[in-house]
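In structure tokens below, several structures.
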Structure 1
Amino acid sequence: MKWDEKSLDQLGCVSRGRSRHRPRDAAHLYGGPYPFIQTGDVKHANLYITDYTQTYSEEGLAQSRMWQVGTLCITIAANIADTAILAIDACFPDSVIGFVPDEEKADARFIKYLFDALLQRRYKTFTQGAAQDNLSQSKLLSLKFPVPDITQQKCIADILSAYDDLIENNRRRIALLENAAQLLYTEWFVHLRFPGHEHVKITDGVPEGWERLLLGELMTLQRGFDLPNSKRKNGEVPVIASTGLNGFHSEAKVNGPGVVTGRSGSLGTVMLVQDDFWPLNTTLWVKEFKRGTPVFAYFLLSGMKLEQFNGGAAVPTLNRNDVHRIEILCPAERLIDGFSDYVVPLLEQVEKLKRQNSILIKARDLLLPRLMNG
């Protein structure tokens, strides 16, 4: 059976978010109890939006609008045609369009999957502007797409959302495991409440058995390696850039587990890579762990806010020699080993969950266009 072609406003209420105050960055608008969803929050959500990076105050709410749970958010600037459904009541700006489905005509989940499967690329052709793409509401509403009846919509959405529910559950578990490891590191090595701390003498802020050392005495950082796209071959070896995973290759340069951070362009992100990998030349990687373990080095570097050591003018740059000269408080070897023994199983579970999510995403994305084509 052929599905009817319909525009978005034939399936529910469509209107733009609201941000009437100028300037938009006025400090008094923010910091209150009301969630303020932005395009980046929509982009990084899975099916539902539960997290946000900004809030409105009473003044912020007064010049905006509160949208209800179940509203489909559609970005029309910066990140074009990204979608996610509000799981919380929230405000959003006019760079986001809100779609509230007519319950007898549309399921918000189905419309979200429809965008993912059929419309994101198509909407790109409707964007305008040189420096930044934009999509107007009128252009959005000029498009029509195939939509089945509400019963079929719900059936399709139930199938696809089952995958997304599993993915989201795994993401929550990953966050809990990573948070548990970070809290333990902070408790032991920042607040100095490590096992047996009650019986350890502290002199000038240094517990007995600990040392003040230069970072270069714990580890050696090395610049990564060139690997143009034209030289890459199909494989399963992760290629790591300053911002994270940058594809795969058939050959590894470094044996895992390893630790990588940004050297050029993007600074501050520290990554623990469990498998053998290829660090690009925009990164620094730990060539030698002189004292401690990769896991300890990862948490140590993560807490140092390396972006503050930027030595570049036009392009942010991290000089490994500057990092090597940073003074740190090095714990006793037994504490580092004890910390790693506890945390490594947590991080191994994190890796298993990430791999499981990768499989689930591939399966969902394989089903998505088939279901959307009837």
Structure 2
Amino acid sequence: MFKEKNIPLSIYVHIPWCIHKCPYCDFNSHEFKKQDIKNDESIYTEALVKQLENTNINNYRKPISSIFFGGGTPSLFNPETFKKIITKIKDKFELNKNCEITIEANPGTLDKEFFYGYKDVGINRMSLGIQSFNQKHLTKLERIHDQQEAIESASLALKLFDKVNIDLMFALPQQTKLELSDDIKMAIDLNSSHISYYHLTIEPNTTFYKHPPKLPTHDESAELFDLVNKKLVNNGFLHYETSAYAKKNSECKHNLNYWNFGDYIGIGAGAHSKITTNDSIRRYVCHKNPKYYVSEASKNNYINDEQLLSTNDRIFEFMMNALRINNGFKTNIFEERTNLPIKKIEKELSIAKDKELIEEINGRIKPTLLGQQFLNELLQIFLKD
């Protein structure tokens, strides 16, 4: 039997629209037409609220630890929209005293009144998709903001919100060490307490996949990562997750819940849920297309797919998430979140230790530096047919 009461619960709300689809983006996001956005926002918000109203609260008798508005570009929507959604969540659920409520924002949608409004409705964390402060790279990535807008939006966010994440990318087309170093310095000088640094990857069904840019070699990318890591760590940031750096007590609670194999309710087009009951773990996926999601909302039909996790699924998905955390996990967390004894993966742990990809210290299993660098190889050990 699962001890599901001990498993944290979060809510993710998906806002699927953006002004321009970036060439590297494979998220469920759709360019909107200016004349339609207000109407789309209103209709879509009604569907979100309706899904929340019809969520069976009997399955979630525990407080919400975090709420995350992701996209797309949630900052296209006005503060009143988020007030309606947050109010509905509070009507249905109990929120933890220190519930973290995050909104993703794009500097190219900077509206000072909106930023103030987001704070007024209870949002206390902002994640800014800046990607680079270098104008040449912003142009190549087809970002809709320029360097000055990036700096201005970050400065305003840091003035208003308790926590701000600056989202950046490295290994960009023809990126030099000097350009990357300048990017890092700008992020540090802005005094954000959390910086996410993602390696640019080419995903299927993207413009970059169809028309690949010239990217750094594997060795060059490794050197760029080493530069990111050294500069941030030397400036007081803890490299706590594969792509995330934070000052003390500034880690992203919502993402930590994912990585610790916590539960979450997904609201909106294409949103995913993971729910633990006393005898199972199930995943749910909402209808992906926003128009279809809205049309089906009128029938209280939100779910496109449902999956019961097998024993092998539980093992691999737990490890895939937990080993992203550089400090790893305690063995009792594995047992609590999967309802399996740690002995179930004794053979795989032994193989990973022999390859010096993980280490175990005082009941905590964590990836070594080598394991962090070769995470995919480490995870393959736990992938069973």
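When distance in nm of label points 7 Å out along Cα→Cβ at positions 275 and 299 is computed for each of 1, 2, the one that comes out at 2.0 is 2.
Which one of 1, 2 has FRET efficiency 1/(1 + (r/R0)^6) of positions 19 and 107 (r between Cβ atoms, R0 = 30 Å, to 0.05), as calculated from the coordinates, equal to 1.00? Corresponding structure: 2. If distance in nm of label points 7 Å out along Cα→Cβ at positions 291 and 355 is computed to be 3.4, which of 1, 2 is the source? Checking each candidate, the match is 1.
Source structure of the calculated read-out (Rg and Dmax of the Cα atoms in Å, 20.9, 60) within 1, 2: 2.
Rule-based calculations on the coordinates, nothing more; no lab input. Since the model is a prediction, treat every value here as computed from it, not as a measurement. Cβ atoms are built from the backbone, for glycine too; each structure is taken alone.
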